[in-house]
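Have a look at these structures, which come just after this line.
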Structure 1
Amino acid sequence: MAKGTIAKQEVISKIQSAFGSDFAGENAGKAYVWADDGGERVQIAIALTCPKVPYGEAPAQTLDFDLVETPKPQVDVTQEEKDNLAQMMARLGL
């Protein structure tokens, strides 16, 4: 039995109890509930997982994406492709 299996069922039971008739069901590790979204009825899926490291126990890690340089692929465009593009843009009035 996978870690958290029993706990997940207990959580689903609590969600079902809390949402009552707005509990739509569960499937593939998700509980589905109905909710009001400003007058529109929408369904919300709540994913249920059992993390290896509980929230709050792992040291916070931040990524500085400014330091990561994304390589730009070199794309060779043929003259025929340039001509086709120019013709399409002319037909579209762009």
Structure 2
Amino acid sequence: MEERTSPIMYIIGIPVAIVLVVWTGWITVTAFVGGQAPFFFMDFDGFSLIRGLLWLFIVDPIVLTAAYWIFMLIMLPIIGISAGVDAMRNRNK
């Protein structure tokens, strides 16, 4: 099973994880410097250290948890299908 899941993690998992981390970083930077937060439809006015720190310590853990759930919702079915295909292949040998 491991020989089938490792390439899938590299091909799909790493890019998805990178996208989610970049998205979270973008939101955090926006909270500090101002602007529109991506996919939150919130406009922040100008630089605010307090708002950025509150976002970093309160909202970011929630966003990262949701990003982890999204990552798992994408990856677990793919890994499960891959493991099933591998098990069927080994069974037919």
Structure 3
Amino acid sequence: MTAIEYVDRPPAGWFVLDVLRKGERKWDWCALMIDVDHDDLKHCWCKTAFLYVDPNEYRPHEGRIAREVWLLIPGKHRNKEAAWEALEDMLATRH
């Protein structure tokens, strides 16, 4: 398996699963994004996003793959809430 790609701009039509610290640095944040709706994720194979699905409901169908990317959130953010706010601003200006 290859590593999940990092991107600077959010892909159109993708969904945010979570915001997490990027590596060891406490100020850098990124968002895990997927190309399927949250409800459909339980039916797709994926590298990391399956961790956000209840194990009792995870039943991936053969050939259904959810693509994933790490979206770099620009700026330095003190906590997860600040990173989420920056991400929401970033997604709002995307349209």
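Assuming 6.3 is distance in nm of label points 7 Å out along Cα→Cβ at positions 36 and 76 as calculated from a single structure, say which of 1, 2, 3 it is. Considering all the candidates, the number was obtained from 1.
The value -10000 for helix-only ellipticity at 222 nm (-39500 (n - 2.57) for each DSSP H run of 4 or more, over all residues; to 500) was derived from one model only; which of 1, 2, 3 is it? It traces back to 1.
In terms of Kirkwood radius over Cα pairs in Å, the structure with the greatest value among 1, 2, 3 is 1.
Laboratory data are not the source of any read-out in this text; all were calculated from the coordinates shown. Small disclaimer: the values here were computed from a predicted structure and weren't measured. Cβ atoms are built from the backbone, for glycine too; each structure is taken alone.
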